[in-house]
Every structure is written in structure tokens, then in C-alpha cells.
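Any read-out appearing in this document is the output of simple, stated calculations on the displayed coordinates, not a laboratory observation. Values in this document were obtained by computation on a predicted structure and should not be read as measured data. Cβ atoms are built from the backbone, for glycine too; each structure is taken alone.
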Structure I
Amino acid sequence: MIGSVVYYAFGSECVLEKDKFQELLLGFELTGLPFLVALKPPFGAKIRDLSPARSHYGSSSLWEALLNECLIVLLPQGTELFVSARRISTYLKAGVEIERREEDRWFNPESVFKAIKMVMDEDNKVGTEIKANKTKWKDFLSQESLDSSYIDNLVLKLQDLVD
């Protein structure tokens, strides 16, 4: 996609080993797209930390991503993040998870490339479905009356119980 930049936020709670760090970045390079990756340096790296703020990119960040224009590619690390990733990719069908190898449940550069291309390719059926679902969820979640409708329905049901 012309003018697109791949942004990946890995969060502050996960630090990769050097080989995993390299595999992730190689996967981004394979896309041929410009990319920005926000993650901690690998174990043992001597890099000065200049980042002003950090986030673990958990559930709140994923819901925020649903409300923005970005496409969602997921590589969860940690139990809560696996649940959130499955919710986004499997149930909401608004993002795609990076495939993992069976032997070590990790990824390789090709699986990173494949997932990114899948959501960004205009002609990819899965990517088209994800974009449509993401738009649908964004529209639903950004309704001004969404919060109050749940409360209104609860009040009506409680009134029905009393009447």
C-alpha cells in the first residue's frame, strides 16, 4: 500500500533473545515496506534507552487499535495477551495472528512477512475481510450511545422484573 508504514509495538514486558529479535526484524524487512518497531533491545544488547514512555500493549491498546485506522497484526506474549489476540483475530476477525512454528511456538521471518502482507494486500481475501470487520467494529465501538444503551437495557430489564 502506497504511503503505508508498518508500526509494531511489542511492549515493555517482553524482551527477546537476539536470534528472535533478528527474526522479527527480518520479517519486517521482507515486506519491503517502511517500518517502525517499538520494543526493548534483546538480552545482552548495549543500547542506551531514550524512550520517554512505555506500554505493555495489552487489552486496552488492542481496543484502541480497533478504534484507529491501523491494521492489526498480532504476536502475543503472555497469557492475557494470547486471550486478547484470539478475541481480535478469531472472534472479531479484525486482525491476524502471526503463525508460530509447532516445535517451539515461535515465529520466523516468513511468518511475520506473510501476516503483514495478508492484511495490507488489497487483493487478499482474508485481508479484505479483516479490513471490513475492523471498520464494522470501529463503527460499533465509536457509537456515542453505546455505553448508555447497555445501562438503559439493564434498567428496562430490572423494571420488567419488578412489574
Structure II
Amino acid sequence: MKNSYKLAKSLFPKNLISKHWDIYPSNFHKVLFNEDKLANFRRNELSFKFNDSLEKAMLSRTKKVLSRLCEVTGKEFIEKNKEILVGNPQTLTINNKPYDYHDLFIIYFLYALFPFLSEKNKKKKFFVCDIGGGYGALAHRIKKNFPNAVCLLFDLPE
């Protein structure tokens, strides 16, 4: 992973790095490959700007999103597809169950794609391309629900 990161950084033209993502310190690579940081990446600066929970994890807002999502997807779909273990995210307890604010949006995106992916899943193998997929949360859910999917993630090495 470290070699791939270094190669991507060396090949990417500096004039194409957007100011929007120019938020990381110059020594970010040291944080990126720290094992403790990687184990808890959904709680620290490794997922800054990729994980809304770090900025907006307010109980009332999460309750509101969860309530609306339950109306759309049903609780069973949410429970089956929530991911509160990978990266040790900051969770909030609602009705004695942990939820991650950002995770609820990923579940909604999966739900929106589900009919299309179900149709594609009739094939032995099908491809899903996630452009700007961040840390791969949606691709992870797709692969979990559709093992025949081949997920390709593209993102900038910023």
C-alpha cells in the first residue's frame, strides 16, 4: 500500500490537485501508515472530509436521518447493511443500538442502487465502478450483498 501511495503521489500532476482537498499536512504519509491510526481510521484524521460523522455526529440529527431512512428502506435493511466495526467509527446509541451518521447515508445509496445491482447480479460476474469512493464504504456494502460484483474504486491521491 505504501509503495502504491508513493507511486500515485509521484505521478499525479501537482497542478491538478484541487484546493478543496488541499487540507492535509505535508507529513500526512506518516499518519497514513500508522497502524493505530489505520485500525481506527473512521475516528481520526485519516477519514477527515470522507466521514461526515466526524463533523456532524449529533444525536438529534442522527435520529432524524435514521427515522427517515427507516421509512424508506425499513429497519431490517439498515441493520443488515450497517457497518460499525470497520475503522472503529464514532457511533451514537439510539434505541439501544449503535449507529454511525455517515453510515446511514451509505446505506441509503446502497438502497437506491439495489434494484439495478440485483438485475446485474443475474450474471455470473458484473462490474461496478465507484468514482471518488473515499475509503470504500459503498463498495464494501455492494460486495457484501453481491459477491459476484467486481468493484473498481477510483479516487485521487490527494
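Among candidates I, II, the computation of Cα extents along the principal axes in Å that gave 68, 37, 34 used structure I. Ranked by distance in nm of label points 7 Å out along Cα→Cβ at positions 80 and 104, structures I, II are led by I, which has the greatest value. Taking distance in nm of label points 7 Å out along Cα→Cβ at positions 128 and 144 as the criterion, the largest value within structures I, II is that of I.
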